[in-house]
Structure 1
Amino acid sequence: MEFIQALILAIVEGLTEFLPVSSTAHMIFTSAIFQTESDEFVKLFQVSIQFGAILSVVVLYWKKFFDFKSPKFYFKLAMAVIPALILGKLFDEQIESVLEKPIPIAIVLILGGVVLLFIDRLFKNTKINKEENITVRKAITIGFWQCLAMMPGTSRSAASIIGGMQQGLTRKMAAEFSFFLAVPTMLAVTMYSVFVKDWKVKGIEQKGYEMISASNENILLFIFGNILAFLVAALAIKLFIAIIDKYGFKIWGWYRIVLGILLITFFVWRDGFY
């Protein structure tokens, strides 16, 4: 993977990870356009730079994450992330197989966009605007909603935001709780990919950290990618909150639909329909 390709992927990750637009779909589309070779290190890179995006949430909401006087906050996040951890582990191979099929991902992207067009109408009676008012039961329910994102193209952010609004959270609070929930969820996925998962590199099984430390170039790409993802994600989060506070989710719905159509057109033109 070339440096410019890593730069573009890190920017795309930072921009899309916390928006309800599916970072996975954007990564696939970006890799296809720039013809990034999809080897094991590239796949690991795309997952590992989520760490930088995670840190942006912790930094922006540091008062919440380091308020040790409120242990219930950590307990709610821990309980909410359990469904995704269990189901993610059980369906890891199936999820990876879907990543090789861009057309179904594009279709899911469009369907999710249609849902976002009507989400503000579907959930009008949203009153919970403080994290302290989110019960453990509601947090766990949102955690199950998040599991819908195991289907690439759904968007973890979109699934958890819809789940939050279904549980009575205002759109701003639903978005922020989605950010909070992303930290343990994405941290677990990143740590699993780097330290636990066995990657097959030229027929030889390697851990993620072994691939990263295999060369100075890989180490630099890993460090640079995380720093860039951190900076871009911080800006994206602020922009996202400002937009949904004023305009709601409809703009993201239309964006997903248009992008999904472009994705289908591109891959049908390149590979044929399958």
Structure 2
Amino acid sequence: MVREYRFAGVFYSKNKVMLADAAKSLIANAIVDPAIKSGYAYVSPHAGYAYSGSTAACTYKALSQNKDLGRIDTIIIVGPNHTGDGENISVSAQDWETPLGVLKNNTPLSRQIASKGIKVDESAHLEEHSIEVQLPFLNVIAPTKKFCFICMRDQSVESSAKLSDSIIAASRKLNSNAVVIASSDFDHYEPRREAARKDGLLIKALSGLDYEGFDRLASELNDSACGVGPVMTALLFAKSMGATKSLLLRYSDSSSVTKDYSSVVAYASIVFI
């Protein structure tokens, strides 16, 4: 079974040639220090390409520079559940389609991750965009890799730790070299300055790999970052692999397009190294 794309023509172009050109151009024009050649996990936004594509492209530029990319066999994408459908943590066992082609599921790894309260469930993915929006970039830079697609409705610290532990255990059992990408936008619908203030504090916590501080600040500041759980999962996975810090590659917000500074959605590209 293949999960067909749902959001082409909404978040990104449905035209194959235009989409390929856009993804390639965004990555080529992304400014990422060429000295960044490692990364255990990444964060990428999931808004429409007109709004967050330039920031997402920094994530994929950094991934393309990863000296270990050739050894990585599986890219695990963890996104938030915006719809409320499905399980608390829903793993897809399907291949996923975009207008640029089909990305193959590492089905044994996906099913191994789905244990101890984590379930294979496709219903959570049917109308969820947070993972799909990442995929055309991966069609361009890593089309032959295998993938796992995981959606989080429960984004608590406990749920994030459970998922990270399960990913680590499954990867070790199946001898898989995996990297994790967390799909998340940051603060929503506040003035630009306020969003940057709140997000700056969250990103500072991430720089020290302080996942509990990140979660606490998101709550205390009422920062509406939508992928807190996926980000914590990526952080915990990276930390277990040996990461000692995170680097902010780019931070932006929707006002660069809308020119409305009174209510923005913010985006961040981050690598855990």
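All of the numbers you see were taken from the coordinates with simple rules; none came from a lab. Note that the coordinates shown come from a computational prediction; the quantities given were computed from them, not determined experimentally. Cβ atoms are built from the backbone, for glycine too; each structure is taken alone.
Some points to look at:
- Once relative contact order in percent (Cα under 8 Å, 6 or more apart) is computed for every structure in 1, 2, the highest value turns out to be that of 1.
- If log10 I(q)/I(0) by the Debye sum over Cα atoms at q = 0.10, 0.13, 0.15 Å⁻¹ is computed and equals -0.43, -0.77, -1.07, the structure in 1, 2: 2
- Read-out FRET efficiency 1/(1 + (r/R0)^6) of positions 31 and 143 (r between Cβ atoms, R0 = 30 Å, to 0.05), computed value 0.50, structure in 1, 2: 1
- Which entry (1, 2) yields the derived value -23500 for helix-only ellipticity at 222 nm (-39500 (n - 2.57) for each DSSP H run of 4 or more, over all residues; to 500): 1
- Distance in nm of label points 7 Å out along Cα→Cβ at positions 23 and 79 - highest-scoring structure of 1, 2: 1
- For 21.9 (mean count of other Cβ atoms within 10 Å over residues 135-142, calculated) the corresponding structure among 1, 2: 2
- Comparison of 1, 2 by distance in nm of label points 7 Å out along Cα→Cβ at positions 175 and 191 - largest value held by: 2
- Label whose coordinates, when distance in nm of label points 7 Å out along Cα→Cβ at positions 87 and 103 is calculated, return 2.6 (choices 1, 2): 1
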